[in-house]
1. Tell me which of P, Q gives 2.4 when you compute distance in nm of label points 7 Å out along Cα→Cβ at positions 46 and 182.
2. If helix-only ellipticity at 222 nm (-39500 (n - 2.57) for each DSSP H run of 4 or more, over all residues; to 500) is calculated from each of P, Q, which structure is the one that comes out at -10500?
3. From P, Q, which structure was distance in nm of label points 7 Å out along Cα→Cβ at positions 158 and 174 = 4.0 calculated on?
4. Can you say which of P, Q returns 2.6 when distance in nm of label points 7 Å out along Cα→Cβ at positions 22 and 198 is computed?
5. Between P, Q, which one scores greatest on relative contact order in percent (Cα under 8 Å, 6 or more apart)?
6. Given a computed value of 1.09 for Cα Rg over 2.2 N^0.38 Å, which structure among P, Q does it belong to?
7. Quick check on the output: 1.2 is distance in nm of label points 7 Å out along Cα→Cβ at positions 94 and 190, derived from one of P, Q. Which one produced it?
8. One of P, Q was used to compute log10 I(q)/I(0) by the Debye sum over Cα atoms at q = 0.11, 0.15 Å⁻¹, for residues 70-165 alone, and the result was -0.30, -0.56. Which label is that?
Structure P
Amino acid sequence: MPILRSMESRVLPGKRQQWGAVMRDVKKIVDKYGPPLRVLQLQFGGHPGTVLSASLQEDWNALARRAQQVNADSDYQTLLRSGAMAGLAEAVAVRLAADVSDEVGGPNAALTTAKIIQVMAMKVLPGKRAKQIEMIRQMREARAAAGLTTANLLEQVAGDANVMFLSWGYADLNAWAHDRAAGQPQGARDIQQRILADPQFPFVETLGTRVYADITDQL
């Protein structure tokens, strides 16, 4: 089961260039021990200056191994002692999320290379996880049948409890805009109508939607 580790930060006004220089140093260290670190910048929704640094590990063992290796790296220790990020960015949260897309029909490989990622966060209401999983599975099938982008499903395992993330990946902002403009296909709208009639609805509390752009190559 793939595990996504992400750190959310807010770059302070006027500090983007200095922050980027430090992140280049961080990335050089982290990349020695596994999949490349990706850096995403908020495009729409949320707090200005929000950035995510994220890496996807193949399983729990790989996550633990990489953390141990990075923590033991002498260059990383030097970077920590220097307080390089002080006055450049404010850390918001470090989160772990398991990719549980197999529960809703399988992963979407495009997410790992996407330049634009839309993320919908939702808190699952007590006892409603199975209902929400089934709804996502049906909606995913309807969108796939219509040739529209389907989402990965990630479930937070370190951070706030019972939080899920639906994540759609796009090649660029034009592809994202085209998909948004297309709306939901008729099959998905039919599913929504049936779900609204379910006596157990709603299944989740929607926390918000954000759109990020990959800026790794801009560091």
Structure Q
Amino acid sequence: MTFSVRSDFPATLPATHTEYCFSCHQTGTLTAHRIDGKKMYTCSACGTTNQRLLIYDPAMVSYFDTQDRLVHEGCGVIPVRSDGKLLLFQRVKYPFLLTIPAGHLEPNEDPMVCAAREMTEEIGITPIALEQIFTGPIEGDSCMGGADIHFWHAYIAVLDTTVTPHLTGDEGREWGWYGLDELNETNAVQPLLHMLADETVREKLANLH
């Protein structure tokens, strides 16, 4: 069951970052912990443990669409080296799959600035140059914060073959270089697969080598 519609939130939205249980929608009841290295949330009110929670945060760009579905706006960078392989890491937050450095856009923040910030924060690499490669909504893109739709601003950064990422413990683990033929729905996050299926994105990656 998906709790990502307007009715799951109070009539008056909170003015600060607020987290709700994904099952019973109570607030102030969640305890975060790790199970096999994965971040989970246990609710003291209903006793459930979930991979996700519901978040409403005025400090990030989000809105409800015409069907009252929660939409988060996000930015990310596809780090790639000249042979076309992508630098990806395993998420410790839901969904627990291979991903690119990415995060939620803050109000009045330039999307490219956001993407560069997320790359620096999550893998310890500050991009020298970014090129926009994808913009648009992706449905079925479920995040740990409760949204199943994200409006994406994605960029590409070409990295030196000798670069080494430094992952933060709260974001990811087990990084590596991956070819497009190694990625599928069992090991990679849905928005990355969606973008890699885009003809413009694939053409850009193919022209690197």
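1. P
2. Comparing all candidates, it corresponds to P.
3. Source structure: P.
4. The read-out was computed on structure Q.
5. P
6. Comparing all candidates, it corresponds to P.
7. Q
8. Source structure for this number: Q.
Each value in this text was obtained by applying a stated rule to the coordinates, not by laboratory testing. Worth saying up front: this structure is predicted, and the values here are computed from it rather than measured. Cβ atoms are built from the backbone, for glycine too; each structure is taken alone.
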